[in-house]
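Quick heads-up: structures coming right below.
No value in this document is a laboratory result; all are computed from the given coordinates. Owing to the predicted nature of the structure, the values given are computational and were not obtained by experimental measurement. Cβ atoms are built from the backbone, for glycine too; each structure is taken alone.
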Structure 1
Amino acid sequence: MLSDIHWYQRLLKLITIIMISLEVVSEEKKWSKKIKKKEFFFSICKYFPKKYKFVNKRIFLTLLLSNNKGIKKLNKQFRNKNKPTDILSFPSQEKIKLKNNLYLGDIIISYNFMNKPKNQNIILFKDKVIKTFIHGFLHLLSFDHIRLKDYKKMMKEEQKIYQSVIKKIN
């Protein structure tokens, strides 16, 4: 009986900590050859530093696993750039005001960019995906890299998050 209560308390604590809801959609079949389960992305969020877990808040975002063709179309439509890119982020708001329920926005990642070079091993592929996802996530939180000062700030945060994730995910 006591162990059942302890287990339940641990489960509640875990649910309270992980407050990022992530919808993962794939339009490129090749993603499933490299990343077998969409839970991979939930694990990334799970190992974010506490600052980015948004305890006692409900944060939502969507991740589209795409390819060069799909991301090029979106890049042209929304940024007027007729070329593929590694990642696009579409924040739902210009400046984030953290509320109890907040949709952060959408992240789109191109498989073709992640899979360069094609002969890279799975560890390098996943590492690149983790870094790219973190980069997109920070864009949803209003980080950018237009000015040098902002670039340095964003890179510092990316590195903090990456170090937190990579030491626990491997």
Structure 2
Amino acid sequence: MTAQRLDRVLTAWRIGDPDGAHPIFDPTGSKLYPGRWNTADSPMIYASAHYSTAMLEKLVRGSGRLPPNQHFIEITIPNGIAYETVEPAQLPGWDAPAGHAAKAYGAAWQRSRRSLLLIVPSVVARMEHNFLLNPEHPEFPRVTYGLHRPVWWDSRLFAPAAASPARVRGRRRTAAP
């Protein structure tokens, strides 16, 4: 694939713990705990095109539970940088649970250094995109980010599932013994 040049400024969002072992804007976590698109030897920074998608991605990675002290940063990707896009149709199996196709593609992209940004589909929100930033690309220093701010999670995201009227109506009745 050939890299293209951004004709606009993009904003990305990333969530993490500012008091954690690694800064929020840092690829170390992707070395220690590789994601869908990388291996331990192909570090990258994962971000999302929308704040809400970043929240969903964090929820999925935490299996519905979050570590305390989550903050977000707003990342600015300047126009003129090299980017590529992965469309689902061009990479069969990108969304498979094991993620072999996505991992191989992302690792090869990172090692090639042919672009700073890889725009990929989100598995959890299929119409949304995640942004992968290659910290080893020569344009990486042009990316900036703001101060971290707390994430305010709506408590309903973590409330126990209550029986809704629709659920109750849909239950099978069993005969009394």
Structure 3
Amino acid sequence: MKQQSDSLLIRINGMPQGKARPRFTKGGRAYTPQKTRRYEEAVREAALLAAQAQGFAKHDKDTPLEACVTAWFPVPASWPKKKRAAALSGALYPTGKPDADNIAKAVLDAANGIAFHDDRQIVSLTVRKRYTFRDDDSPRVVVHIAPMKTFAQLREEAVSDGQNLSDGLKDGDGSHD
């Protein structure tokens, strides 16, 4: 039996997409555009596969969660060599569409019921847009969802890390005598 995972890492292959605004019929009824529905289905499938492979089980409904969403875009082939090199080195960021908040909205809405009970559990959200690092890297979205640490847990980690740092200095590692 697999060990249960506390966090979930999801990879959605393909060009990152944002959540499109609802459209309206002539009768005034709202509906989600087909392209958004297809993308959200792909996200749901990726989340289900990742949860199963990682032995992930949803946290309680009252567990606060943090999410990190990173959208990776290909560098346009039409760009001059210098600009492509800058993008591949991480010096340039994709500032065009889709908007970062719409990417997060599409992914988190689709992960509802799989990665968490409801996206209102997300109390901390980081969204990044980046260019892929190599020409052969494929466009994708990577999502990490984990329980939010309390201030007490963060303080304990900081004290522990500080203690480990001072232990290293006492042993002569990195001291400047």
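Highest-scoring entry among 1, 2, 3, by relative contact order in percent (Cα under 8 Å, 6 or more apart), is 3. Have a look at 1, 2, 3 and say which one yields 1.00 for FRET efficiency 1/(1 + (r/R0)^6) of positions 131 and 155 (r between Cβ atoms, R0 = 35 Å, to 0.05), as calculated. Going label by label, the one that fits is 1. Can you say which of 1, 2, 3 returns 3.3 when distance in nm of label points 7 Å out along Cα→Cβ at positions 83 and 123 is computed? Of the structures listed, the value fits 1.
Tell me which of 1, 2, 3 gives -5500 when you compute helix-only ellipticity at 222 nm (-39500 (n - 2.57) for each DSSP H run of 4 or more, over all residues; to 500). Structure 2 accounts for this read-out.
Here log10 I(q)/I(0) by the Debye sum over Cα atoms at q = 0.08 Å⁻¹ was derived from just one of the structures 1, 2, 3, and that gives -0.30; the source is 2.
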